[in-house]
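Some structures to go through are shown next.
Throughout, read-outs are computed from the coordinates displayed, never taken from laboratory work. Predicted model, so just to flag it, every value in this text is computed and none were measured. Cβ atoms are built from the backbone, for glycine too; each structure is taken alone.
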Structure I
Amino acid sequence: MFPAFSKIQDDRERLRRAYLRGTRLVTLIVFPLHVLLVGLADPLVPWLFGPQWQPAVPVFQVFAAYGFVRGLAALTVPSLLAINYAQAIFFFNLFRVAVTVPALLYLGFNGEISSPRRSSCW
């Protein structure tokens, strides 16, 4: 999307409409898929990978929900880059790291990632 956004960078209203239209399209595709992945993770993960992967279901659900958020933000960086807002991209990515790292640490310390049954999976 960056080349398309760059071509219309001088027309901010058109850029805004293109960004919103693209975000609507991504949401239309990504949202139902990730809702299904979160909701069907319990039967899906063991069916695909075997029953020893049952403890990985909550982690799968977290990453499926995170994937939805990433889908929503997919057009943010190209649109900001097109209008030369590199500093905003820096703060946007800093915010993503500030949210992601504590979430991963929380999952790790609460045993969601490092389950004692994990060794049987390898």
Structure II
Amino acid sequence: MALSIQQFQQWLKEYGAAWEAKDSARFFRLFEKDALYYWAPFEDPKKGRAEIASAFNRAVGRQRDIDFGARPLYVEARLGAAHWSCAFTRVAANKRVHIDGVLVVQFSDKGRALSFREWWHTDES
């Protein structure tokens, strides 16, 4: 299956909607059972849906008023890359945080992520 720009845009839309809704079930359905999620380039990946959902829940549990956006940069065969940004309020500090990053996703024939890598920076000190 060759990934289309429309399929990738829809996947990004679902990814953002799941994050904004803090919906781990919706989020982990975007990934294959044995997917790898590289949260940062020098960390070991989260492996599989359960580990991905657990990390997601820990992260979004400290966030509210989440606003995610993404713009595809390219699609090639089964790979998609996008520029993304997110803003949310950090619950404990009641402080607005902004993140800007790039992600690369390798997709399965079923349109779910096999491998997800992201590089990002935040204005949070």
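Could you tell me which structure in I, II was used to calculate distance in nm of label points 7 Å out along Cα→Cβ at positions 62 and 86 as 3.4?
On the way: I: 3.4; II: 1.2.
The read-out comes from structure I.
Here distance in nm of label points 7 Å out along Cα→Cβ at positions 6 and 78 was calculated and came to 2.2; which of the structures I, II was it taken from? Intermediate values should be presented prior to the final figure.
Working: I: 1.2; II: 2.2.
So the calculation was done on II.
With relative contact order in percent (Cα under 8 Å, 6 or more apart) computed per structure, which member of I, II shows the largest figure?
Top value of relative contact order in percent (Cα under 8 Å, 6 or more apart) goes to structure I.
Kindly point out which one of I, II the value -8500 was derived from, the read-out being helix-only ellipticity at 222 nm (-39500 (n - 2.57) for each DSSP H run of 4 or more, over all residues; to 500).
On the way: I: -24000; II: -8500.
Going through each structure in turn, the value belongs to II.
If you work out Cα Rg over 2.2 N^0.38 Å for I, II, which one comes out largest?
Values: I: 1.36; II: 1.01.
Top value of Cα Rg over 2.2 N^0.38 Å goes to structure I.
Compute FRET efficiency 1/(1 + (r/R0)^6) of positions 22 and 46 (r between Cβ atoms, R0 = 25 Å, to 0.05) for each of I, II and report the one that scores greatest.
Working: I: 0.10; II: 0.90.
Top value of FRET efficiency 1/(1 + (r/R0)^6) of positions 22 and 46 (r between Cβ atoms, R0 = 25 Å, to 0.05) goes to structure II.
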